[in-house]
1. For distance in nm of label points 7 Å out along Cα→Cβ at positions 44 and 68, which of 1, 2 scores largest?
2. Could you figure out which one of 1, 2 the value 2.3 for distance in nm of label points 7 Å out along Cα→Cβ at positions 108 and 372 was computed from?
3. Determine which structure produced the value 3.4 for distance in nm of label points 7 Å out along Cα→Cβ at positions 116 and 228, calculated from the coordinates; the candidates are 1, 2.
4. Match the computed value 25.6 of mean count of other Cβ atoms within 10 Å over residues 76-83 to one of the structures 1, 2, and report its label.
5. Matching task: 18.7 is the computed value of mean projected area of the Cα convex hull in nm². Pick the structure from 1, 2.
6. Using relative contact order in percent (Cα under 8 Å, 6 or more apart), single out the structure from 1, 2 with the greatest value.
7. Quick check: 5.0 is what I get for distance in nm of label points 7 Å out along Cα→Cβ at positions 100 and 340, calculated from one of 1, 2. Which structure matches?
8. Rank structures 1, 2 by distance in nm of label points 7 Å out along Cα→Cβ at positions 60 and 332 and report only the one at the top, that is, the highest.
Structure 1
Amino acid sequence: MNDPIITSLLQTDLYKITMWQAMLHAHPATQAEYHFVCRNTPAYPLADLLDEVNTELDHLCTLRFTDEDLAYLGGLRYLKSDFIDFLRIFSFHRPFITATAVGDELKIVAKGPQVHVMGLEIFVLAIVNELYFRRFDRAAALAEGRRRLAEKVALVREFGAESSARPYTHPFEFFDFGVRRRFCGAWQDEVVATLKRDVPQFKGTSNIYLAKKHTLVPIGTMAHEWLQTFQALGVQLRRFQKAGLETWTQEYRGDLGIAVTDTVGMDAFLADFDLYFAKLFDGLRHDSGDPIEWGEKALAHYAGLRIDAHTKRLVFSDGLTVPTSLAIYKHFADRVQTGFGIGTNLTNDMGLEPLGIVMKLVTCNGQPVAKLSDSPGKTLCDDETFLSYLRQVFGHPAK
């Protein structure tokens with residue numbers, strides 16, 4: 001019998017924790033619903049995993065943050081003592097999450113107070129991924145994964161040697177963003193340990209547990225769900241991004257200053273990202289659309305506001321590989337600080353097709369919310385009427 005997949009509540013992305021604190025302080029009564037979605041066709045029906053998924057969820061709901069966990073989180077200057085006290089008594093409540101089978105599809109729904117269900121996302125995705133890939137040849141997958149990881153290490157080291165002869169204004173730095181779609185937890189641990197040992201340009205991981213274990217910087221600020229939530233919090237829809245950004249600045253007051261831009265598209269984001277926000281936030285994160293076009297829009301926006309782009313950072317995190325990260329870096333490295341969050345290509349590049357799974361916020365307080373992506377296929381909303389209205393308000397084309 002296999003050990004439980006999730007053994008610590010730190011085995012999640014940092015941005016789940018930072019959004020959690022901000023939501024607890026600003027809107028603790030919000031009700032929310034999250035749905036699991038698989039965007040591609042798996043090799044076998046995910047419904048076959050139902051019993052194992054439920055067993056893992058049962059175990060997840062028995063876990064608590066340990067004193068050691070809380071001491072580590074309390075050492076992060078942006079996490080406040082009252083939030084740490086909340087985590088001290090927190091555990092996931094099993095009735096708030098259900099997993100069922102609908103034909104061949106696996107249906108997972110988390111529904112309840114947002115501060116009690118928002119943290120489930122990463123754990124659910126890690127559980128489904130690991131259960132799914134257990135049915136393949138593990139030894140062969142790990143052998144191929146190690147071979148490909150060695151190629152990535154060699155490529156970055158080779159680039160480091162080349163760039164010493166032609167130094168760029170800003171350094172190349174990348175991070176592991178691979179918790180949600182990893183092959184398994186043990187493999188992500190091996191990847192992070194290898195990169196820390198062999199690649200100086202590797203600067204951190206979004207996985208809090210591994211950041212703590214390997215004395216790395218935990219990386220992350222906000223995700224789309226933070227801004228999406230404000231579509232249903234009583235502010236004028238046209239102002240929901242400004243409301244979300246303002247609440248974030250009041251919570252963190254200069255910390256965690258990278259804003260995600262594509263909740264309703266980059267153009268609509270920049271229309272709201274005025275001089276006030278552009279000065280307050282340290283930079284922007286790309287997660288859909290053409291990265292070069294996106295970056296050029298960001299730089300033009302900073303130039304129009306007469307802000308020195310060298311003081312800002314553009315973080316790229318949309319389906320990156322090491323070669324694409326290096327190509328984007330070379331394009332921008334003399335004009336702005338950059339960072340690259342590489343996910344699936346680091347933690348699930350094993351010669352097997354990864355699952356395209358997500359678990360996204362679909363309603364808040366009984367109202368639909370949506371993300372209007374700049375990439376085809378990434379838009380998520382169960383309510384076409386609301387989606388159409390959102391497009392109309394922000395002038396976003398259908399994709």
Structure 2
Amino acid sequence: MSRYQLMTKDQRDLVALVHQFLKKELDPYIAEYDEQGVCPMETVRKLMDLGFWAIDVPEQYGGAGLDVTTIMHVREAIAYHDAGFCNTFSAQTFGWKPVLLAGTEEQKLHYGRRLAEGAFWSMCITEPQSGSDAGNCKTRAVRDGEEYVITGSKCFVTNGGVADLYTVTASTDPSRGSRGISLFIIDRNTPGVHVGKHENKMGIRTSNTTDLALDEVRVPASNLIGAEGTGFKTIMKMLARTRPTGVAPAIGVAQRALDLAIDYSRTRLSFGQPIGNLEGIQFKLADMEMKLQCCQSQLAYAASLVDRGIYDTLVGSCTKCFVSEAVLDICLQAQQIYGGYGYSREYPLEKLVRDARIFSIYEGSSEIQRYIIGKTLVGKI
């Protein structure tokens with residue numbers, strides 16, 4: 001039984017809606033957007049207007065309240081057309097996640113409504129000197145009466161240039177390392193907030209990615225998420241919760257690569273016959289299908305746990321690492337089947353390989369995931 005058959009009718013309808021919309025509104029122009037490195041925000045908002053604003057915000061806070069499994073299917077469908085566009089879509093509520101986990105009821109109500117009304121909210125963790133080491137935070141937040149004064153810089157901020165709100169990690173007690181990190185909500189219009197350059201990236205070029213500089217930015221104490229010093233713990237819990245949806249776009253990329261490889265193997269002639277008749281090509285396709293099914297199953301398992309309120313860091317890291325690496329291999333094998341044409345920018349495989357490369361790097365590299373997995377298995381010795 002295929003995964004499509006296991007979807008509910010509502011899930012199938014949403015996926016069909018996404019494909020129908022993007023086939024018309026995005027596919028004809030995606031090569032141009034990729035070349036220019038821009039995201040068509042008008043198209044993003046048009047898709048959102050079909051009922052996708054704040055899809056992961058619970059209904060009591062103003063959102064659509066979709067479950068993780070449904071969101072996973074939606075993001076896979078979007079990334080089938082373009083992974084960068086999917087990033088822009090998906091990150092609309094990224095900064096909201098810590099509020100849902102550790103915020104006050106007032107924060108959830110106020111900001112949930114803003115997201116449902118069309119705000120974009122970025123998450124700002126990575127800094128130039130620390131990369132995946134989220135605990136090595138140099139951004140500082142100093143309490144001054146009923147305000148905090150925040151100074152520092154962030155990099156690789158997804159949707160940094162289009163966001164209305166930012167959730168920022170900052171150290172309130174540098175002497176405590178990761179246990180001194182806190183989380184703050186910052187409005188883009190706050191004095192001292194400066195959005196930097198858009199990164200000229202190898203792949204996911206339609207995903208807006210910028211620096212963010214904070215120069216003595218004053219925010220109310222009420223913008224603190226949770227208690228001081230709990231920010232790192234909240235981030236780790238958030239990432240365990242978002243792994244299935246965060247890596248879901250990779251499945252869409254791999255499925256597109258496999259579909260293209262199958263179609264090409266049926267039409268490309270070599271020695272007087274379609275190359276799909278050759279055992280060597282059939283074996284490649286078989287390996288790609290097996291890996292993709294394993295990725296889909298792992299992702300579905302991880303999503304089902306989160307939908308049950310189980311945030312398992314080990315499962316999340318295994319899912320992130322395995323899926324991201326398997327998807328890249330699937331795209332590389334599809335490129336190999338295309339041969340020289342797979343290396344040409346006139347054909348789609350070259351772009352899919354570039355897009356697939358990011359998944360084992362961002363939101364915690366494969367090396368970080370292996371470290372977490374190994375440390376969790378061994379425990380404290």
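1. On the way: 1: 3.5; 2: 2.4.
Comparing 1, 2, the top value of distance in nm of label points 7 Å out along Cα→Cβ at positions 44 and 68 belongs to 1.
2. Only structure 2 yields this read-out.
3. Working: 1: 2.1; 2: 3.4.
Working through the options, I get structure 2.
4. Numbers: 1: 14.4; 2: 25.6.
The value was obtained from structure 2.
5. On the way: 1: 18.7; 2: 19.9.
This figure was derived from 1.
6. On the way: 1: 23; 2: 16.
Largest calculated value belongs to 1.
7. On the way: 1: 4.4; 2: 5.0.
Only structure 2 yields this read-out.
8. For this comparison of distance in nm of label points 7 Å out along Cα→Cβ at positions 60 and 332, the top structure is 2.
Any read-out appearing in this document is the output of simple, stated calculations on the displayed coordinates, not a laboratory observation. On a predicted model such as this, the values are computed, not experimentally measured, just so you know. Cβ atoms are built from the backbone, for glycine too; each structure is taken alone.
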